[in-house]
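Below are structures written as structure tokens.
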Structure I
Amino acid sequence: MIQPELSAYILCGGKSSRMGEEKGLVEFQGKPFVQWILEAVFPLVANPVLVTKNPAYGSFQLEMIPDLIEDKGPVGGIYTALAHAKTDFVLVLSCDIPKITTEVVSFLLEKAQQEPSKITFLSDGKNDYPLIGVYPRQYMEPFRIATEKDELKLRRLVESLPHQKIELNPRGTASLQNINTKTDLIALSQTY
């Protein structure tokens with residue numbers, strides 16, 4: 001069900017140095033990573049926005065915005081999303097999670113609604129995934145300050161603000177996997 005008080009941003013602006021090519025456009029089973037993510041998000045959020053200045057993403061026919069301050073990593077990407085959003089809550093997803101599902105995103109949104117004043121993100125019990133999270137727009141200012149001061153450790157910033165970490169059951173954790181390298185991609189293709 002579409003969430004009217006929520007906007008969604010997919011962060012596609014990374015350097016992709018470990019992958020060697022634009023991560024969000026890497027193909028998995030015949031579709032770019034971003035397409036998999038969009039298919040998981042479309043049932044929940046009407047018009048996701050891509051945070052990128054790469055014109056190759058134009059083929060998705062979605063709004064694209066560049067980072068407000070370039071080369072500031074995920075902290076800068078989240079600041080850009082929060083500054084652009086017209087809604088109180090912003091779903092933030094990285095572009096390298098092709099196995100994400102509508103069910104997992106829906107579960108995240110449900111948990112975020114229970115604690116609306118907190119940043120809500122997923123965890124698999126070992127690793128935290130602040131780039132699969134819901135960010136209240138009220139935290140735009142700390143993200144702006146961190147971006148401008150080059151304090152770019154996302155986990156440290158998130159943990160300094162009110163937050164809740166939601167642990168997925170083991171069955172759902174595969175959907176959180178970041179695909180950062182060609183080796184990750186090969187492993188993903190063999191297990192899917």
Structure II
Amino acid sequence: MAKSETTKYRLAESIKQCMKTTSVDDITIRQIVENCGLTRQTFYRNFLDKYDLINWYFDKLLLKSFEHMGSGETIYEGLKRKFDYIQEEHVFFAAAFRSDAQNSLKEHDFELILEFYSDLIRRKTGHAPDSEIRFLLEMYCQSSIYMTVKWVLSGMKSSSEELARMLVKAMPAELEKLFTELDVLS
């Protein structure tokens with residue numbers, strides 16, 4: 001792992017520690033760097049702000065959760081893996097999802113998931129989703145994130161399998177039909 005990557009992970013671990021006792025909006029850069037023995041200058045060489053750090057770490061988790069999608073795994077399996085990671089990192093996600101600040105994790109999650117599904121369609125069909133499918137994707141991704149946040153903030157009472165199953169079941173009919181035709185749904 002490169003030195004800058006190691007530094008970023010140190011900062012991520014530090015903010016995760018801070019999240020155990022402080023809301024994301026109240027965490028300061030000073031707390032983050034003091035907690036891991038780095039300087040503010042080092043922080044700002046790597047990230048724009050604490051939300052950029054949160055989004056970077058989330059990207060790492062999301063990439064892990066979806067890394068095999070498109071190579072034979074289904075949307076259900078990708079969602080389940082994502083929710084398994086969220087459960088493993090529940091302190092991080094609970095704290096990050098409570099924040100509604102600009103550059104928040106919820107908005108970042110939406111952009112990544114929308115891009116993921118759009119790229120999946122592009123890879124499988126050879127073209128970008130049309131405007132109707134794009135609209136349905138945006139609506140589905142927004143509601144999927146809403147339900148994910150609700151699941152996390154209410155204490156993850158259902159299993160990752162159950163949440164993944166329910167999100168696949170809630171998919172708009174046209175998306176379900178398309179993903180079934182592409183053999184990637186479940």
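Derivation of every value follows stated rules applied to the coordinates shown; laboratory data play no part. Being a predicted model, the structure only gives us computed values, none of them experimental. Cβ atoms are built from the backbone, for glycine too; each structure is taken alone.
For the set I, II, ranking by Cα Rg over 2.2 N^0.38 Å places II highest. Hey, FRET efficiency 1/(1 + (r/R0)^6) of positions 26 and 114 (r between Cβ atoms, R0 = 35 Å, to 0.05) derived from one of I, II reads 0.70; which structure? This figure was derived from II.
One of I, II was used to compute helix-only ellipticity at 222 nm (-39500 (n - 2.57) for each DSSP H run of 4 or more, over all residues; to 500), and the answer was -9000. Which one was it? Derived from I, not from the others. Identify the structure, out of I, II, from whose coordinates distance in nm of label points 7 Å out along Cα→Cβ at positions 42 and 170 was calculated to give 4.1. Considering all the candidates, the number was obtained from II.
Match the computed value 3.9 of distance in nm of label points 7 Å out along Cα→Cβ at positions 98 and 138 to one of the structures I, II, and report its label. Working shown, then result.
Numbers: I: 3.9; II: 3.2.
It must be structure I, since only it matches.
Work out which structure the value 0.3 belongs to, where distance in nm of label points 7 Å out along Cα→Cβ at positions 74 and 154 was derived from one of I, II. Structure of origin is I.
Quick check: 20, 43, 26, 11 is what I get for P(r) over Cα pairs in 10 Å bins from 0, in percent, for residues 82-145 alone, calculated from one of I, II. Which structure matches?
Here the read-out was taken from II.
For FRET efficiency 1/(1 + (r/R0)^6) of positions 122 and 162 (r between Cβ atoms, R0 = 25 Å, to 0.05), which structure out of I, II has the highest calculated value? When FRET efficiency 1/(1 + (r/R0)^6) of positions 122 and 162 (r between Cβ atoms, R0 = 25 Å, to 0.05) is calculated for I, II, structure I comes out on top.
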